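The following blocks contain the structures, represented as C-alpha cells.
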Structure P
Amino acid sequence: MKKLRGLLGACAMLFAGISSAQVQDMPGGPRVNQLNLPEGVNQIARDVVWLHWFMLIICLVIFVAVFGVMFYSIWAHRKSRGAKPATFHEHMGVEVAWTVIPFLIVIAMALPATRTVVAMKDTSGADLTVKVTGYQWKWGYEYIDGPATGVKILSNLSTPRAQIENKEPKGPFYLMEVDNPLVVPVGKKIRVAVTAADVIHSWMVPDLAVKQDAIPGFIRNTWFRADKIGEFRGQCTELCGKDHAYMPIVVKVVSEADYVKWASEQKKLLLAAADDPAKEWTAPELISRGEKVYAANCVACHSGSGKGIVGAFPALDASPLVMGPKAANIEILLKGRPGTAMASFAKLNDVEIASVITYTRASWTNAGKGKDPVIKPAEIKAAR
C-alpha cells in the first residue's frame, strides 16, 4: 500500500510539474498562481488594490483580537483551575466601547471605499465615448465621438476551433484573443456606455479596474483610463448562455498618434466595405457575402453544418422556414422570435440580411430546393 501511495504521489507531482511548465503568465491577462488582485494600469486600479489590503488587514486584526481574547479566556479561566464566573450584569464602559469602536472602524472603512466608488462612477470630462453592446456571444463597439466617430466593429473570439476541441496545442492567449480589439489612446478618459441586445452580459477588464453589467434596454455608463500602452484582457462575467466562456474582451491601448492613424484607416475600410443596397447583387455574390455574415452572427447557435443543437437551437439545414416562403424568413431575422433565443438581427444592414438568407437557402441539403432561393436587399428594405 505504501508503494502504491508513493507511486500515485510521484505521478501527481510529475503531472503538476508538466502542467505548470505549460502554463505561462498572459500579458494583460491572468497570471500563473495569481492570488491577489492585479496591480492595474491606472489610479482607480491601484486604489482598489489598496482598499483590498486595507480591509483585509482590519478584518485580520479584528479576527485575531476577538478569537485571541476568546481562547485566552477559555484557557486561563477554565473550571479546572477553579475559575468562578463573574456575577455583574452590565458595565457602562464596555457597552460604550463595543458600540463606539465598531462604529469608528466602519467609518474608517467606508470613507476611502466611498471615495473610490464615487470616482469609479464619475464619467464627466471624458475625452472619448464608446458604446459597448453585448451579444450572444460577442461584443460590439461603436465610437461616438473623437477621430473614430462612426466606426463600428464586432469583436469575436479568434481562438481556432481546433484548439478548443483539443486538436491543436493551446496558444498563449487561449480563449482570451479576439479578431477586433477595442482600440483607445493612452492617458485619455474613456467613457463606456454599456448595453446588451439579447440577455444580460457584463463587461470587465481587471487591469483597467472596470466592470459594468450590460442590460438589454438600458445604457449603463462607466469609464477607464490606461496610463500605459499595451493590450489588456477581460471577459464577460455574467452567465449568458452556452458560449459565455467564449466572450473575451481585449482593449488595445496605443499612443495618440497611432490612435489617430488607426481611426483614419478604419474609416477608409468602412467606406471600402460599405454595402451598396442599390447594387444589382448576383446570387454568387450574395452567397459569398452571406457566408461571412453567417460565420460572424449565426454559427455559434446553428453550427457550421446548419444542424443547430438538438433541444436548444433549431437546424437550418432542411428547415421548413428556410425552404419555405421568403416573407416568414425575412420577418424572423428582422423581429426575432419572442420567448426564444432567436433575437432580432435588424442591426444588420439590408445587404447582410439578404445575403445570409440567400446563403442558408443555398447551403447544405437546402441547395436547389425550396422557394425563393435568392433574396434581394430591396426586399429587406421594404419589409423593415
Structure Q
Amino acid sequence: MYKIATLNKISPAGLSRFNEAYITTDKTEEADGILVRSQDMHEMEFSDDLKAVARAGAGVNNIPLDRCAQEGIVVFNTPGANANAVKELVLCGLLLAARNVPAALDWAKTLTEDVSKTVEKGKSQFAGHEIMGKTLGIVGLGAIGRKVAAAAKALGMEIVGYDPYYVSGGEGISVYTDLEEMLGICDYITLHLPANETTKGMVDSTLFAAMKDGAVLLNFSRDKLVNDMDLAAALETGKVSQYVTDFPNDNLVGRKNVILLPHLGASTEEAEDNCAAMAADEIRNYFENGNIINSVNFPKLDMGALEKGIRLSFIVKDMADPAAEILKMLSSVDVQVSKVMASRRPDGISYVLVEAASENVPALLFKGENGAKIIKYRAMEK
C-alpha cells in the first residue's frame, strides 16, 4: 500500500487516477509520494519513506531538487499539461497591451453622464495597434513557446525565436542564435523559460538596451527572470513601452505602463485537471514500474510496463559503473538478473533498474561498503 500526501488542493481528476493500492494521508512524514502545486518545500524535512514528489505544473523552483536527489527522492513535473492555458493567457496579455484595454476599462468605469457622447469624444486617447504584421520574439521554445508561436502566427504575426536547445518541429519559426540580435527586431517579446541560476535576472539592462525602442515585454513564465530595477529604468525611458506579467510584486504594483495579472496562467479547470492527472500517472509509473519520465532531478529511464516478475530499483552514489556494480552485488547474493538499465546525474548519483527472478535480496547487500553506496532501494512485483 502506497501513501500519497497532498500539499495543495489537487484536482479530483488526479487523485482518481490512484487505484486501491494507494491511500491519501495528511501526514507528509509517512507519505511515499507527495503531490504539490505551489507550496514551498525548501524548509521541509523529508522522511526515509518519501520516494517521489510530483509537481502538478511545470515550474519547480518551490522544490529543493538537489537535496531530494541526495535523499533518493525523484521529483517529477508535468510539462505541457498546462501549455494551452498559458498560451491563451499570453495571447490575452498581448492583446491587452496592444489595444490599451486595461486603461480603457478603468476609464469606462468612471463614466456617469452623457455616456455615449463622452465615449466618442474620449476614445481616441486609448487608440492602440494591431498585432497583424508585427514581430513576436519568443524566448524559450518549449511546449508553451511553440503553442504561442503557432497561435500568434495564425493571427498574422511574424515569429522569431531564441532557444539554444531548440529542435525544429516544422513550426516555421525563424530561430536566432544571438538573443540580443533577435531582440532588436521584435515589437513584442514573450518569455518562456524556467527560473534557475542561469536565467534568474537574465533580462537586465544589457538585454533592455538591445531591444527595439517601444517594445512590449510579456512574462508569463517566472517573476525572477526580469531585473525589476532595470525594467523600471527601461519603462521610464520608453525603451519598453509596456510590461505585462502574471507575477505581481511590490516593485511593480502601481507602476505606470505595467499590466499585472494575479498568476492566472494555469488557473483553468482544464489545466488543473490535466496537471493533476499527469502528476499522478508519473508517480504510479515510478512506483509500479520503476520508470522515471518527466523528472527534473533524474535523467529519463524507461523500461516499459512490468508485465511479470520482479523489478528492483536502486538510487546509488559513488559508483563508477552503476549497472555493473549493482549486477556484481546481486550476483554475490545469488539474485538472477534478466535486464538492467541505468542513468546518472552530473553529480554522480545514479538510478539503476533491474528485472530479476527474485525480490528476496539478502540484507547483507545493504551492509558495509555496498550499503554505504545505496541511497534508496525498492522492490516491485506485478
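Coordinate-derived values only; no laboratory data. Since the structure is predicted, the reported quantities are computational estimates derived from the model, not experimental observations. Cβ atoms are built from the backbone, for glycine too; each structure is taken alone.
When helix-only ellipticity at 222 nm (-39500 (n - 2.57) for each DSSP H run of 4 or more, over all residues; to 500) is computed for each of P, Q, which one produces -13500?
P
Given a value of 48, 30, 26 for Cα extents along the principal axes in Å, for residues 120-199 alone, calculated from one of P, Q, which structure does it belong to? Of the structures listed, the value fits P. Looking at structures P, Q, which one was distance in nm of label points 7 Å out along Cα→Cβ at positions 88 and 336 calculated from, given that it came out as 5.6? Value 5.6 for distance in nm of label points 7 Å out along Cα→Cβ at positions 88 and 336 corresponds to Q out of P, Q.
Source structure of the calculated read-out (mean count of other Cβ atoms within 10 Å over residues 72-79, 23.4) within P, Q: Q.
Where does the value 25.5 come from, among P, Q, when Kirkwood radius over Cα pairs in Å is the thing being computed? Clearly, the read-out refers to P.
By the measure FRET efficiency 1/(1 + (r/R0)^6) of positions 96 and 160 (r between Cβ atoms, R0 = 30 Å, to 0.05), tell me the structure among P, Q with the highest figure.
Q
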